[in-house]
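Input: structures, listed below.
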Structure I
Amino acid sequence: MSPDNVANAAARRQALRVDDFVHFERRYALRHHFPDLEPANRTSRTANPLAIEGCIRERQPMPGCQWVGSDLDIHQTCETHALANGPAHLSIIVVLEGEAELRLADEYWRVGAGQSALIAYDGRQPLSARHRSQQRIRAINLTVTAETLASDTRLSPLHRLLSQGSQCRSLALGSGLMRSLDAWVATEEPGRDESLLEEGLTLQVLSRALSHAPATEPLPALTPRDREWIERVRHYLQAHPDADHTLTDLAKLACMSPSALRSKYRRHYGRSVFDHLREYRLLLAMRLLREGLKVQDVAFRVGYRHATNFATAFRQLHGIAPSDVYQVPEFHRARHLRHPP
């Protein structure tokens, strides 16, 4: 697929199979890996299974800058690995929905919805990103080559950052800019006059990377033990979403202080403990509504005293009102299967 065809197809939803990723590998010096499709794990007989569905918009708003916006449903867990001795560059990853897992050398981070990361990559360390299956990913990735950073005096601080070696830093973009980026990704049919907007957004993102130094301290890596115990907490929340949880009790489960759990959990997942608990409760709410329980009863079950607050949170996660679940055809088929005439 030529670059022009990629741009022309940007507004169309595409179904990409595993073999289709060769195009991206050649363009960006990457290697893709689908761990769930290893011979030992593969259960499907499909030789070239569906990997993702959605929209990928590739732009070059300025020389030496690559801007990629994605709105994807991930069907197969996908890992993207930078090729050994790949070109040095600086990347800014903005996650609007879902989460991405990043690994640079022996350090590991998660970037959750509403968060951003700045990666300086000198080409000498292993660098990879992982998107788990069964999630929607809406994100923007801005990549600037080392040559561009060196030639543009406005970007010299970022070039100095890259000269210090590969590293990952958190980056706060601000709510206004995040809304603008979200709106750009949500645009289904961008016109030819979008180039100025894209260049403007690129400059704003780079400006935040330059000027927001307090938010660009290196992210401290967690030990394997930290990750193990923090993941234990998340699995416990997922298994018992309707139980009463306190930070103190969860900290005991993780064998650390409440303040350490709060800090390390957010560092690991890019979200707070109770952000995850809220999500798991709303997923439970969807299951209960599909089983036919009343909205008010479900709201109380998952910890909401007021149905209006529950409805607002439910719509934010699922995109529909709780009462609309009863109108979904699958709901009626499920009821029919449980209660045959």
Structure II
Amino acid sequence: MDTPDVRILSVGTALPGPALDNAALARRFQMDALWEQWIDAFVGTDTRHLAVDLESGEIRSSLAELGETAARRALESAGLGPGDITGIVLGTATPDQLMPATVNLIADRLGINDVPTYQLQSGCSGAVQALEVGRQMLLTGEHRNVLVLGGDVCAKHLDVTLDLRTLHPSELVNVVLFGDGAGAAVLTTDPVPGTASIRRIYTRLTGLNRPPGQSVEWFGRTDRHSDKQAVNEDYKAIEESVPTMSAEIAKEILEDLGWQDTDVDYLLPPQLSGKMTARIVAELGMPGAEEITCVRETANTGNAVPFLQLERALPQMTDGDRALCVAVESSKWIKAGFALEKV
């Protein structure tokens, strides 16, 4: 029996609040013009969307709310209703709570019940892992349409009262590096013309005996007043490792499919920052592929990134076009990616 094609039927995304530029961040945190120049030169991100109001410090969008919005947009685009979904998978590093799982809050908001739901807690590879779980569900033949989501809201870790000049660089960089957002895709085995088939999904843990490149704490009642940094990032280790890892991911996926570099029409590279993404693209060496990058406008949105890229890439793809997405999680060094073909 032939293995059915798993296709991306539709994609939807959601970003909170208005776009905030570097000048707005500098004004809010009373930083001088040199800080704004440093963001542009070192990070290369122009704007981001935050789920926290910079003036009041109030969290105005939860991951469940953003996930619901992205899912409704994906369902509407697919011409489906909540009752057409037979399973849901969410990939995130920042669930709204430890319990209940955010995926179940999203299902409740959508009016979906009596279906299997899964939540994967992972950094930038979580969206790819969620796509793989959704794909495997469909390959069992027991499902018809699976809703896959990815997103992150880092607002809980942004204290607008902080004097940023007192922060260690490993914590300060996160203030400008990340944005919030969510994305969703409907996967199906229905042979819908003009959809993109998933040809390969790749995820590998490669962090044996390596210290984490990033850690995010989840404080409880007994340790929330500790001196431990809530977020810690070894940007130098990420800068050194991610371009090489990205090239390794691309090489393995292409070799597995029997594709050449020149067969890739659309490249969806990791969206760490404007500067880092440019370095990664140079390392990947696919000048014939159209780069799908959003990080300068949205910042690094974690597990929302592949959906934001897909939303831009899929409408441009024509029959026979191929796309390659690469993702790297630096928290414990996970390689991930997927390949698509428009059929």
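Using the calculated result 32, 59, 9, 0 for P(r) over Cα pairs in 20 Å bins from 0, in percent, pick out the matching structure from I, II.
The read-out was computed on structure II.
Something else: Given a computed value of 25 for relative contact order in percent (Cα under 8 Å, 6 or more apart), which structure among I, II does it belong to?
Going through each structure in turn, the value belongs to II.
The value 3.0 for distance in nm of label points 7 Å out along Cα→Cβ at positions 20 and 100 was derived from one model only; which of I, II is it?
It was calculated from structure II.
Identify the structure, out of I, II, from whose coordinates helix-only ellipticity at 222 nm (-39500 (n - 2.57) for each DSSP H run of 4 or more, over all residues; to 500) was calculated to give -12000.
I
All of the numbers you see were taken from the coordinates with simple rules; none came from a lab. Everything numeric here is computed off the predicted structure, so don't read it as measured data. Cβ atoms are built from the backbone, for glycine too; each structure is taken alone.
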